[in-house]
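The structures considered in this document are given below.
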Structure P
Amino acid sequence: MGERGVPGFSVAIVKDRDIHWTKGFGYSNSEEKIPASSETVYRVASVSKPVIATGLLQWLDKRRFSLDDPVNVLLKNVKIKTKFDKQPTVRNILSHTSGLPVHADPTCFEVSQTVPLEEMIRKSAITVRPPDEEIVYSNTAFNIVGYLVGQFAGEPYPVYMKRNVFEPLEMNSSAFEQTPEIRKKMATPYSRRKQSDPIEAVKPWYGGSFPEKPCGSLFSSVTDLSHFLMAQMNGGVYKRRRILKKRTLEEMHRLQASAHSSRSGYALAWKRTWHYGRLMLSHTGGNLGWTAHVAFYSRLKLGIIILCNLNDNSGWRPPAEEALHILTDGVPSFDPRSIRPKTTPKEWKTLVGTYTREFRNVYVKIGDGNLILQRGSEREYLERLSKTKYLVHGGGSDGMELTFEFDEKGLARQFDLETESFPRYVKDKRPIDESADLTGTWRGEYVHSYGYFTMNLRIEDQVSASTEDMVGNKVHISDFKADRGKVTGIFRSKIPAEYVGWGAEEFEAKLELAAIEGKLEGRVTLKSEIGESIVPLTLSKT
């Protein structure tokens with residue numbers, strides 16, 4: 001944490017029904033040298049999800065719905081838009097299998113910039129795949145969860161959560177809104193665009209809607225979240241107060257959606273994985289200026305909460321999983337020689353190769369006598385548990401269980417890790433139509449974490465083209481080339497105003513398309529000062 005330059009953070013360790021240890025480190029406000037403590041309040045970002053899910057599951061206990069009810073049957077004034085026959089259920093929205101895409105947090109620095117929660121949902125609740133097809137993390141799904149809490153209660157969801165979750169759990173410093181009391185206890189958030197930049201304080205912001213979006217707008221302390229964790233680890237009970245029925249909590253913790261054939265995936269709201277052989281439920285969180293991580297071994301009734309007032313746009317989250325491992329006598333360091341077999345197993349030849357996910361290749365290879373998973377610059381070592389299962393050492397998935405799946409010939413066709421699957425890379429063998437007439441207007445839609453966008457690509461000749469950016473401005477495409485069935489070029493795209501707060505005002509967008517079966521297919525790579533994303537793109541000629 002010190003090497004990363006974290007201004008301040010707070011930690012709590014929970015064992016069974018007690019807070020075993022808690023402490024604050026660094027500063028909740030670096031400028032005024034205010035120390036962080038166990039009572040410091042942080043925005044906990046997506047750690048909000050299991051908390052708001054608990055509010056909804058209380059209505060399940062009251063028999064207001066069943067988990068397999070279609071969400072649109074329950075929603076009154078707003079609906080999920082879908083073109084698919086199968087409708088998303090409550091179970092789907094709670095397990096990230098609804099077909100809704102990833103959607104990033106808007107940031108508004110003035111309350112006047114926010115919109116009603118219902119309007120935010122109406123704009124973002126559009127499915128892009130049928131439910132149950134794939135695990136895809138969705139903030140919009142949990143905005144719907146919070147909306148349903150308020151709808152069933154007949155009052156704003158923050159009011160219900162205060163009375164029915166926070167007060168019984170003695171979470172006296174928690175709220176889904178920035179009350180004056182919360183502001184007094186709240187740490188100052190900090191951020192930086194990239195690792196070489198200095199850390200800067202972030203001015204107060206709002207989650208894009210009123211009431212604030214429930215997927216990531218809980219304000220809490222490690223002490224308060226310890227009380228929540230006690231109820232989660234003890235059958236739904238805290239100090240003899242029942243928050244959820246025992247069978248409801250068991251269902252909340254049960255595996256609902258797996259990454260294909262693996263034992264890992266999502267429970268209801270919780271990520272459910274096997275960590276160094278122990279069943280672990282966890283959730284991370286990160287938004288502008290804040291990061292958080294809660295993890296617990298449910299069978300040991302041991303958990304840890306780490307809240308932090310820095311988000312450095314690197315994807316880093318506080319190391320709760322590593323801490324849990326150490327608390328259970330795990331060794332923090334790892335020597336690859338400790339799992340190196342005397343001879344290279346023949347079966348490794350069926351595992352090595354290139355795998356892919358979302359246009360990014362990863363590699364399973366043999367190096368220095370070890371089986372290695374290479375993801376970018378990150379090298380992870382794989383220890384054999386069985387023919388199909390391996391334990392990951394090092395990297396972002398340290399301690400997790402990796403599962404290989406095989407084809408009829410015995411060759412690994414994909415591997416599953418945590419909530420994701422990585423199929424073996426297979427080159428698209430469909431022929432590119434090199435004689436296709438590329439001039440004219442090509443139209444299609446693409447989905448980014450900032451929303452849903454339409455592209456009109458107007459190709460004038462082999463070296464001239466234009467389109468619109470994310471906010472509708474007409475832009476010229478530079479370095480453009482349309483020849484022999486391939487289309488490439490670069491344009492600048494303004495970022496929608498509600499996302500500028502993350503630290504970037506525009507993308508450099510790179511087109512890479514090919515004429516296949518009468519359409520232009522490929523991808524657009526969107527790169528800014530704070531990161532890069534790749535989205536698929538298919539255009540049809542109009």
Structure Q
Amino acid sequence: MKTKFLLFLIFVITISQSLFSQNITGSWKGDLDIQGSKLPLILNISQENNTYKATLDSPLQGAEGIPVDKVVFTDNDLALDMSSIGATYKGKFENGKFSGNFVQMGKTYLLIFEAYDKKNSKNLLPEVLKLSENINESLQKIDSFLSYLEKNNAEAGEISIFKDGKEIYKRNFGETKLPQSQKGKETFQIGSITKSMTAMMIFKLIEKNKLDLNDKLSKFYPKIPNADKITISQMLSHTSGLGDYVTGKDTMKWLTEKVSEEQIMNHIIEQGSLFEPGTKTQYSNSGYYLLTRILEKISKKSYAENLKENIVAPLQLKNFYTASQKPTNVFLPYNYANRWEAVKDFDFNNVVGVGDIATTPTNLNIIINNLFAGKLVSRESLSEMMPQQDKFGRGLAIVPFNTKIFVGHSGGTYGTNSLMIYNGEDDLSISYSLNADRVGANTFVIDILSILYNKPFEMPSFGPEISVADLQKYVGEYTSKAHPLGLKIFIKNDGLFAQGTGQSEFPLEYMGDHQFKFDNYELKMRFHPEKHQIELEQNGEKFLFDKKK
């Protein structure tokens with residue numbers, strides 16, 4: 001399943017010997033802009049025997065003197081390779097500062113390091129965020145915020161907020177604005193949040209001594225590449241090196257129609273091993289597909305039966321379904337391109353245990369509160385599930401908001417985005433599902449958290465409608481000297497769509513003045529019809545595309 005997480009910076013950076021263009025010793029400070037929140041980083045560089053050494057500080061996270069193991073600085077180009085967490089930094093030294101990009105988990109962030117007088121500068125003390133003393137006032141503001149989105153036909157979904165183990169707010173919004181009646185619908189596809197449930201049930205097997213974190217994949221599926229090296233623990237934590245079977249060979253969205261288990265297994269084998277197990281972190285749907293099959297093999301029960309025994313029955317949940325139960329009360333998903341258009345989603349039988357569960361935000365909050373109360377797995381198992389330094393734990397991930405650290409999981413299907421998070425310090429949990437989204441799932445939760453923690457934020461803005469005749473000037477095929485993929489722009493159902501070479505199409509929302517956006521990809525496009533060009537901006541990077549003649 002697709003997954004969308006807020007960036008959590010992990011500081012394990014590798015550094016090597018380098019050829020020196022000039023002396024860059026000293027301290028350098030930069031700010032990562034993460035969805036409007038600034039995360040300051042301080043890079044401390046020293047030189048010894050023609051080798052640069054460095055440490056990294058993250059004051060807001062209370063981390064100081066983090067070792068940096070490898071750097072290359074040649075011809076004024078600085079390169080940091082963070083292979084253990086799948087991240088890199090590349091910057092150019094010009095005008096007394098490094099300007100470049102920090103890349104992690106497929107996201108790119110502009111990061112500029114400038115000279116910093118660490119000794120004589122004021123300490124960058126973390127901002128202490130506190131919930132409003134009048135929580136009801138914050139909930140009223142959230143209600144007004146959702147009404148604003150609903151009035152602007154910008155969002156449809158449902159949100160639930162728990163405080164001290166009890167639901168203090170719940171609202172379904174925007175569904176009546178969608179083209180097709182959602183009458184009788186009660187649940188949402190939660191995508192990869194399903195993986196948290198799968199992980200909990202794997203740990204229940206471990207608690208019963210039926211499985212071990214160190215068991216090898218070869219014990220169950222010896223034909224999988226590197227099966228004799230891959231452990232259960234590595235599959236849980238996305239460090240197995242397995243690929244992503246959800247992405248097809250010839251087309252990305254190959255799982256919208258039912259395929260056989262044999263086809264999926266063959267695809268996993270064909271994708272091979274991306275890296276040696278345990279050496280890197282890369283999100284892998286394949287790992288959780290195999291974990292689900294292992295769960296069913298050992299328990300001799302279906303995934304649905306395991307869910308009922310371990311989660312649904314103990315918590316007395318209603319409106320909680322896996323694909324085999326064929327739920328009929330699921331809210332339909334939509335994308336926006338000049339109007340709402342229905343989305344063809346997964347055939348969820350293809351992603352059982354990976355992203356097939358349909359349920360409600362209230363149920364997600366019940367589950368995560370009971371998980372942290374020790375009622376679904378043991379305290380020892382919960383400790384093993386928790387993320388430590390890495391963003392991903394074993395079935396749980398870190399989702400930060402400024403200095404507040406939430407733990408949970410996000411989930412995205414082709415049309416619905418969901419989140420389930422918990423903060424133990426404030427005993428606060430938030431879960432939501434958005435089946436029609438013009439704001440962007442990350443922006444949505446940041447705005448909700450900003451209200452709860454009294455942080456300023458801007459109300460989303462929305463562009464005017466545009467006629468099909470006016471869209472025609474943008475249609476065509478575009479190429480870029482700086483980007484390997486071509487870009488096709490076309491009209492579909494009276495809206496503008498874009499499609500990269502070999503990738504899935506996505507809708508573009510008009511913002512006025514030749515500008516379009518797609519928030520789920522954090523992508524903006526500005527067309528220059530008179531020049532036959534597109535300026536594409538995504539995650540801090542800009543590319544210029546020229547229209548083919």
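One of P, Q was used to compute distance in nm of label points 7 Å out along Cα→Cβ at positions 117 and 157, and the result was 4.6. Which label is that?
Answer by label: Q.
Looking at structures P, Q, which one was distance in nm of label points 7 Å out along Cα→Cβ at positions 101 and 317 calculated from, given that it came out as 2.2? Show your work: numbers first, answer last.
Numbers: P: 2.2; Q: 3.9.
Computing distance in nm of label points 7 Å out along Cα→Cβ at positions 101 and 317 on every structure in P, Q gives 2.2 only for P.
Looking at volume of the Cα convex hull per residue in Å³, for residues 53-300 alone, point out which structure of P, Q has the largest value. Intermediate results must be reported in sequence, preceding the final value.
Details: P: 146; Q: 257.
Comparing P, Q by volume of the Cα convex hull per residue in Å³, for residues 53-300 alone, the maximum is at Q.
A value of 0.95 was derived for FRET efficiency 1/(1 + (r/R0)^6) of positions 341 and 405 (r between Cβ atoms, R0 = 35 Å, to 0.05); which structure in P, Q was it taken from?
Values: P: 0.95; Q: 0.40.
Answer for the origin of the read-out: P.
I have 15.8 for mean count of other Cβ atoms within 10 Å over residues 501-508, calculated from one of the structures P, Q. Which structure is it? Write down the numbers at each step before the final one.
Details: P: 18.4; Q: 15.8.
Checking each candidate, the match is Q.
All of the numbers you see were taken from the coordinates with simple rules; none came from a lab. Note that this is a predicted model, so its numbers are computed, not measured. Cβ atoms are built from the backbone, for glycine too; each structure is taken alone.
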